[in-house]
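J.: The following blocks contain the structures, represented as structure tokens.
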Structure P
Amino acid sequence: MSGCLIDATVWAEYLRGGRPDIRERVDKLLDHNRAATCGVVLAALLAGIDGERDRRLLEESLRGLPFLEAGHEAFAAAGRMGAALRRRGEAAPLADLLLLALAREHRLTLFTFDDRLAGLARALGAAAESLLPAGPAAPARAARSSTAKGG
């Protein structure tokens, strides 16, 4: 099992206690020390929580995971990815580019519900696992993307 940088979309579903397949997948990653987080994910999750007690609990829970620091190389890589997209007439938020840069730098798969972000990962040569959220319009089982090798 490879390591994953878990996106805020997946953490939110996991923390809600929703889908059993997501709980099982994240639990396996946690049990095998294969889950990581970063500042972009932490900030996105904290921004979506109303209560101070829940915010403290979340911060404390994520503190036990490897925390990927975004240094000079990660920001430079995010900028290069943004420039590559711009040359193709596309754009992406800096937060998404930074997630992808960190995943690539640490050789992790980005685990997300965001199909747009997973598509960016494939286009930019980062590995992504994209799961469709369960719901009336989505299939009951997860759809996984393939790991991209090109860039």
Structure Q
Amino acid sequence: MKIPFLALILQGIPETIAVATLAFVVAKIPIKWKKIVLIGMILAFTSFGLRLFPITFGIHTIFSIGLLFILLIRIGRSNLNTALIASLLSYLAVIISETVCLSLLMPLFGVTSDMILSNVTIRILITFPQVLMMFMIAYTVYRFRNKKK
């Protein structure tokens, strides 16, 4: 499923930066925003590119998990086990937060799946809380870990 370019910029990139942030926190990699933003941009543009091809929906997510794993090792200097766990947990958090937010917000605002697919503005606005939730999860995990020390 092709992503409109505006949705990539205003929804896709912030979401993948949130994923990278959570992955850094889970992997206990020091927060370096340049690295996080770089990883987020790579993930977003790779997903954008993959969705241009006629592949089964969801394959881009599997590929993104693998790419995040590699990027955490290469750019984040994480070890293999930690990078794998951080990649899987970060995308699990995306799936859960997206499911929770969409299942609550769509009926609340009377938004249908067709509306999300056909209206870029609605698509961006309805997914914004999910992106915020991802950053809040990352922040909460970060604070919880630092409180223990």
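None of the figures in this text is laboratory data; all of them are computed from the coordinates on show. These numbers come from a predicted model, not from an experiment. Cβ atoms are built from the backbone, for glycine too; each structure is taken alone.
J.: For structures P, Q, calculate distance in nm of label points 7 Å out along Cα→Cβ at positions 96 and 112 and state which one comes out highest.
T.: Q
J.: Then there's this: Comparing distance in nm of label points 7 Å out along Cα→Cβ at positions 80 and 104 across structures P, Q, which is largest?
T.: Greatest value across P, Q: structure Q.
J.: Thinking of P, Q, which structure, once distance in nm of label points 7 Å out along Cα→Cβ at positions 48 and 72 is computed, gives back 2.5?
T.: Q
J.: Given a computed value of -26000 for helix-only ellipticity at 222 nm (-39500 (n - 2.57) for each DSSP H run of 4 or more, over all residues; to 500), which structure among P, Q does it belong to?
T.: Label of the source structure: Q.
J.: If you don't mind, another one. Out of P, Q, which has the highest value for FRET efficiency 1/(1 + (r/R0)^6) of positions 32 and 120 (r between Cβ atoms, R0 = 30 Å, to 0.05)?
T.: Greatest value across P, Q: structure P.
J.: Comparing distance in nm of label points 7 Å out along Cα→Cβ at positions 40 and 88 across P, Q, which structure shows the greatest value?
T.: Q
J.: Using relative contact order in percent (Cα under 8 Å, 6 or more apart), single out the structure from P, Q with the greatest value.
T.: Q
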